[in-house]
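> Read through the structures below before going on.
Read-outs: derived from the displayed coordinates by stated rules, not from any lab. Keep in mind that this is a model prediction, so the values were computed, not measured. Cβ atoms are built from the backbone, for glycine too; each structure is taken alone.
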Structure P
Amino acid sequence: MLRGELAKRAGCNIETVRYYEKIGLLPTPPRTAGGYRDYARAHQQRLRFVLRARDLGFGIEEIRSLLKLVDRQAYTCAEVRGMTLAHLDAVRLKIADLKQLERTLAKTVAACNGRTVPDCPVIDALASD
């Protein structure tokens, strides 16, 4: 299949396919006699794997590590679980940071009465040391 068809079947755009190919997450396919890239079903499966991993917040290097395990076919569930638990810990830290950010923003906005005067607690909070 051509790149456009691969992108359509995987639910992404052509630039995404190019990018993952460029950084090595998606192997370069063979070319047809006419010089077009000829993607196989294995490319589609791998691309979907990468896209799902990205949807779950895995970073490029984390995905690269997972794919190395898959490519070697020498992984254990324990290895994958360990990587996933580390990622889950990072997600939980981000959530905690976002909750703190939400509280800070809510407090700052609550201090603003919205009047049409130049004195603004939001600007004061942003400008403070």
Structure Q
Amino acid sequence: MAQLLIVDDEEDVRQFAANFFRKRKVEVVSVSSGEEAISVVEKDPPELVLLDIKLTGMDGLETLRLIKEKKSDIKVIMVTGRKPEEENTLERCKQLGALNYIHKPLELQELERIVLSLLENK
């Protein structure tokens, strides 16, 4: 079972985050769309998902809803360039079951602290 699934339509962000966590001995799978994320969740559910809100095709909120519908115990952290108060995004993410909300540009210390603490608390 993969520990971490990274869902972001920006390849450089995906590669950067994947490499960062692989160096910390975290098993990482990364995909570029919500549809691919759902497919991974169905076949080999990760422990934790880093999910970009703004995706091409199915957006992050819809992807979050489907992930939680299929596998409610998967931990999901939303990643966004939006401000939390925009369109009540933070509130909507929490209602759908997201644990946390991280802003781009990603602050590596914060990201590392949150992800590693969630992976350790199995």
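> Using Cα Rg over 2.2 N^0.38 Å as the calculated read-out, with 0.94 as its value, let me know the right label among P, Q.
Q
> The value 2.8 for distance in nm of label points 7 Å out along Cα→Cβ at positions 80 and 96 was derived from one model only; which of P, Q is it?
Only structure P yields this read-out.
> If Rg and Dmax of the Cα atoms in Å, for residues 48-111 alone comes out at 16.6, 57 when worked out from the coordinates, which of P, Q was used?
It must be structure P, since only it matches.
> On distance in nm of label points 7 Å out along Cα→Cβ at positions 64 and 104, which of the structures labelled P, Q is highest?
Result for distance in nm of label points 7 Å out along Cα→Cβ at positions 64 and 104 over P, Q: largest is P.
> Once relative contact order in percent (Cα under 8 Å, 6 or more apart) is calculated for all of P, Q, which comes out largest?
Top value of relative contact order in percent (Cα under 8 Å, 6 or more apart) goes to structure Q.
> Have a look at P, Q and say which one yields -13500 for helix-only ellipticity at 222 nm (-39500 (n - 2.57) for each DSSP H run of 4 or more, over all residues; to 500), as calculated.
Traced to structure Q.
> Here distance in nm of label points 7 Å out along Cα→Cβ at positions 56 and 88 has been calculated and equals 3.1, so which of P, Q was it run on?
Of the structures listed, the value fits Q.
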